[in-house]
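See the structures that follow.
Read-outs: derived from the displayed coordinates by stated rules, not from any lab. Keep in mind that this is a model prediction, so the values were computed, not measured. Cβ atoms are built from the backbone, for glycine too; each structure is taken alone.
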Structure I
Amino acid sequence: MNFLKTLLIGLLVSTTAFADPPCNPVAPTPIGAPVAGLTASQLALFNAGKTAYEKEFTVAEGLGPTFNAKACVTCHGFPVTGGSENGTANNVTHFMINNDGNWMPALEMGGPVIQKFDIRNEPGGASCPIMGESVPAAPKITTSLRHSPPVFGFGLLDAVPDEEIREWQGKQPWKDPSVIGFAQFGTELESLIRLRAFTFDITRRQPAGAARVGRFGWKAQTSTLFQFTTEPFNIELGVSTPFFPREFTPNGGPLPAGCLVAGAQPNDTASANSIKLFHFQALLGAPAPRPRTPRSFYGELMFRVAGCADCHRPTMRTAKDYYMPLADGTVTRVEALSNKLIAPYSDLLIHDMGPGLADGRVMGAAGPRFWRTTPLWGTQHKRRYLHDGSAANVHDAIERHGGEGAASVVRYDALTNAQKAALIEFVEGL
């Protein structure tokens, strides 16, 4: 007995010694506010980034020649800067070529998205004859409509270690056997950016160009927040950057000389504006949930009973240290994003959601039926749901779940009307 007691105490001590340090729950913030606990200099970076996020870029600064918006806030501004679309169902059309199941990017046709507008009537753009795009009239083209997501708390998601996401993969004992989920992977672009554009030591993060778990985008196709910043800057606004230098033209044709009217090529030299936009998204807090009621507490229980929490993971933790690059080539540790317990209500994995939600887009390892578990924090401020905004309320979004989510729909449908209402109140309060 003494030996067993000693062994148990030894195991407890050794486990405690090597356990991760306790993390602090991230402080709730009002919608649109920066994450709590920033230093004065970091708050200045947030405010400068917000200004860039709300700025309408001009032709001289690289807008176009085709584009979908002049400012990031156009598609991420409801109800505040950093939010979602303004209640419309969708605003971006993706397209690919489906050659008998062999999915190919339609880059030679102007893909991967349709840029609806052009610079012909913008100041400085009259010399460019290019017109906005429409879906090419070609065989085997398949399209997918996309709704712009809110970017609340994205810095906290960027700070989640890969292993925190990967441990949720596969069949866990508490999950329905049909729920598996797996991690998407992509290039660790932020370190690659540092390697090319900055001079400081990058060893405190992953090696440049290493594979990192995806966590951004509807199919978790984007691994780092910097890429989620600079790639849409290029695709949606047409502003070329050192890492995304492409100028988009209808049907992928050559760029006429009269369209090279920006002051620099690539337009965002040294990723100066990309860094500002990144800082805003990295330091934007996740909105505080609504005050809880007895019914919402009961709704949270129903949320778990229905199996929603099998994929919409209630909590995860960020890395012990989160370092953020600055424009001068230095790096700063952001205490507000480091070693925090967060509640995104997502496992950040991709799941087979069945044929009813299948679209015409393959992104990395995520085929047409596969989607990342959407974080539910900030749901109270949304007006449309699902990747294409086709669901007008939480109930409709739940009913559309198939594949790995089908068993949860069966359980949800078996609830009483009062239980469903409580579950919806809980979700709508996040």
Structure II
Amino acid sequence: MLTNKLIVAAGFAGLAVSTTQAQVTLEIFGAGFGANDISADGSVIVGNTTNDGLYQQARWTESTGFVLLGQATGPVFGTGAGAPQVSNDGTVISSTIASKDNSYITAGLWTEGQGWQEMFPPLLPEQILLDLSYGSSWALSGDGSTTAGLYWRDRLKFGGGSAHAFSWNATDGAVDLGGSSDALSSRVNGLNLDGSVAVGWEAVPFGYWQATVWVNGVKTRLVDVEAWVEARAVNDDGTVVVGWTIDEAINTSTACKWTWDGANWNEELLGLLPGTPIGPSGGRSFASAVSGDGSVIVGTNRFIENGPFSLPTGFIWTESTGMIGVEDFLTDHGISLPAGFQIDGLTGITQDGTKIIGIGSYPASYPDYWSILIDLGDTFDCLADVNGDGAVTPTDFTAWVSAFNNNLPECDQNGDGSCTPTDFSAWIMNYNAGC
């Protein structure tokens, strides 16, 4: 059994083409806390208590460990919704909170040095108090300016559709994102860097949730399937959305990404880990987070769909590697998990895709949950792949020339922080080494 934390490291040549060796580390920390989101540099992590059944929001730094932020709904109302999110700079956190007088539940925004601010009230025109709740917060933009989630409406007036997606910023206040005339309910799960793109789900008359995206308030359903599917996260510029849908060929929920090409959202199924049973009674996979450029996706694969006994693990996905089980990934890089410990899923990733958080447990002593932090180093870097298409080909030379002429970061192939003719020789060496 661990006491406070475990750090395991392995040096390796790995998949990277670089002038330095990558190093992967695994840290197991925060007994009784589940990590949910991480700041851009990895210095701040937010999550909830897990073992106490109260799901109180907390903020972690290396120097403080997890610190409760107060106004949690669990200790007062015995229920909760949403999940804490953190801004890129680590100073702003969104979460569902109890009001200061503990009389209702609302969406909240925590700012370092200022504490909690309630999003509701003031109320939207059709908003009501439902089961002592005005709404819940599920998403926060990378710049910390916008939070989003759902608010409650009169279910009798709206024919059963009592939840509606909203976004909030300091300039406009709360804004109803609207919905189709046949929609029952909707919710935002994720926001891009500036809050202009929101992703989540919208229900349809037959009850299923459908993965949905709102771009500057304009809604598009990403799927039309008879299943409960949703979008969970979006990259910085709002062009890569991740979540899950149904692989209709095998009738199984699978992780998915949707990429905007300037005219359409193109769907790509990310698949299942080997050994996952297919079909309605089988397992499933779902994506939870995506790096800022959309190149690295993380999530969870369940080998059985059976609540806390689903035999889960995390996965890491890139275009060049496909879906990799996180425990296999760690084993391949010389890291073994402590006896009896399993990784239950991956929940967040830094902008640059180098640090990943998640939740692990000792199932034999359930509930015994911990947070995990994986530092990938430069594992998935491929300097020679200048055009970022996942392959090293002669077209990357043309891309390098363009990067050189325009002084772009991709020009720097020798890692000296500048773009000079010496980077051409470095690119040739990287090209010949492959990825």
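Results, tabulated for the structure shown:
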read-out: For distance in nm of label points 7 Å out along Cα→Cβ at positions 254 and 422 computed as 4.7, the structure of I, II it came from; value: II
read-out: For distance in nm of label points 7 Å out along Cα→Cβ at positions 54 and 366 computed as 2.4, the structure of I, II it came from; value: II
read-out: For mean count of other Cβ atoms within 10 Å over residues 222-229 computed as 26.0, the structure of I, II it came from; value: I
read-out: Which of I, II leads on mean count of other Cβ atoms within 10 Å over residues 38-45, largest value; value: II
read-out: Per distance in nm of label points 7 Å out along Cα→Cβ at positions 30 and 270, the highest-valued of structures I, II; value: I
read-out: Structures I, II, by relative contact order in percent (Cα under 8 Å, 6 or more apart): label with the highest value; value: I
read-out: At a computed 17.9 (mean count of other Cβ atoms within 10 Å over residues 150-157), which of I, II; value: II
read-out: With helix-only ellipticity at 222 nm (-39500 (n - 2.57) for each DSSP H run of 4 or more, over all residues; to 500) derived as -8000, matching label from I, II; value: I
read-out: Mean count of other Cβ atoms within 10 Å over residues 310-317 - highest-scoring structure of I, II; value: II
